[in-house]
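Below you'll find the structures, each written out as structure tokens.
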Structure P
């Protein structure tokens with residue numbers, strides 16, 4: 001075993017507190033050079049927070065200096081993929097509450113923009129509850145080259161990256177701590193070859209903790225779309241997300257009320273199963289337009305379960321799509 005191979009083996013075996021995996025298991029070690037007692041290490045992980053980088057740098061330096069013949073160690077971080085991407089706008093789909101349909105609105109927004117002739121991608125940032133691939137019927141794994149992961153394209157050409165596409169089985173649970181989840185989200189932004197996109201839709205997990213904070217701090221978010229439902233409890237929690245967006249100085253582009261009502265065509269009646277609509281109220285609270293009040297639609301649910309969401313059409317959905325595109329043009 002050569003000196004470089006020995007040093008790489010030592011470095012790849014290092015565990016960093018808080019990451020729960022070795023540097024090798026996370027594929028962070030990109031290059032190791034050993035030349036006349038000097039070691040140079042390149043780690044492809046601009047996706048990690050600055051404090052974690054410092055911890056890794058210190059750990060790698062100490063470990064390498066203990067190897068016979070090593071007198072100096074240089075550790076640097078590289079991110080070759082970022083320079084290859086040209087993403088014009090990043091739109092975050094957000095709600096403080098779970099189960100309101102953020103993934104659905106993310107998917108429908110991407111489809112609307114794609115039908116308008118835009119180049120679109122979806123970054124599934126809901127690491128512990130990913131559902132985007134299932135709705136688009138995507139099961140193939142992403143490929144990779146020397147520059148990073150290549151997202152999988154949907155039938156209509158929407159680029160998609162989700163943790164579910166990297167798991168051995170889509171039913172496997174992702175039991176990770178906050179720092180690792182945050183690091184993965186950054187990697188999905190910086191180490192995926194998105195290429196040239198007009199819009200990248202980011203499907204956020206619920207809440208206002210690590211994952212949403214990572215997106216709002218680390219990604220160049222152009223604007224936020226808030227998703228809500230009619231219940232008062234949801235409205236209260238969603239207002240927290242609105243306040244978070246304002247605190248982070250991110251513009252709220254619009255509000256979407258999901259599950260607003262159920263329409264029974266045979267009776268020609270609509271039933272507000274979760275109470276009276278609060279869409280206009282929430283839009284006013286957010287200081288943004290109401291982009292749409294989406295009903296409970298059995299056809300949409302069926303197409304999503306079948307992986308055929310891109311086939312969905314309805315007059316109400318078209319109104320939402322037109323409002324979304326109009327809002328983005330005016331912004």
Structure Q
């Protein structure tokens with residue numbers, strides 16, 4: 001597996017986003033199957049595993065701890081705080097809270113669930129707009145001084161917020177959605193990461209299944225599937241987006257790869273500081289995704305891909321208005 005740099009770490013060029021093993025896209029796989037996938041990824045050279053306190057309200061971290069703690073020295077472990085589940089009278093709810101004491105509590109809870117004494121890369125999952133970024137990052141820097149985390153990251157932030165945070169403590173990575181159909185980071189974050197020496201860790205690099213070409217019927221989504229609330233997956237808009245894949249399929253044939261591999265290979269060309277973290281519940285798809293690192297795309301091919309699927313041709317916003325209001329990131 002090719003390597004890329006994330007802060008002080010050398011990691012596999014393609015990592016593993018672990019969210020969907022516990023959360024977000026309907027019923028997760030049985031724990032035994034999820035553990036097998038995690039160990040298979042490690043065996044196949046994946047050395048970047050990404051989770052969060054939010055995913056499954058801690059269940060995802062618990063899963064990773066059970067499966068991977070015996071192999072702790074073989075991979076870079078990333079998780080996130082500042083957005084987690086909080087119990088209310090009517091049940092557990094997602095809460096964004098960037099207060100220093102909350103970040104510390106989230107971190108310590110994560111350490112326990114992950115069965116480790118340190119987290120390699122610790123992200124602020126969301127910028128809490130009620131709390132100065134300097135205060136949140138300041139607490140994260142103290143966690144680093146105490147050896148509980150080794151490097152700091154931010155998720156879904158603007159270039160301006162990134163620079164403010166970096167002035168407090170070096171930021172090793174920014175995690176944001178990035179793919180052919182989500183280009184928001186190209187406004188400023190991608191360049192800002194390059195300027196300060198941070199990695200851009202790209203989540204949803206195959207567009208939550210869209211760029212695999214296998215997701216056709218969005219009406220069949222599970223009732224708890226988060227894509228139900230995303231404008232691009234609304235049936236009429238999604239039908240229009242599916243038309244774009246007609247032009248993508250011959251490009252994949254020309255490149256002798258699958259649609260998913262084409263999307264991931266495109267992303268790897270956008271900068272040496274980019275690390276995609278596709279998620280999957282399938283061993284076959286895991287193998288497919290990792291194979292993208294060996295796909296070589298010509299400059300004319302890259303130009304054709306850029307012209308086909310981009311912020312002007314995709315129909316619908318990536319988030320609904322309520323979710324977008326929570327995010328501190330540049331948006332088209």
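Rule-based calculations on the coordinates, nothing more; no lab input. Source: prediction; values computed, not measured. Cβ atoms are built from the backbone, for glycine too; each structure is taken alone.
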Ranked by percent of Cα pairs over 28 Å apart, which of P, Q sits at the highest value? P
Ranking P, Q by FRET efficiency 1/(1 + (r/R0)^6) of positions 183 and 199 (r between Cβ atoms, R0 = 25 Å, to 0.05), the structure that comes out highest: Q
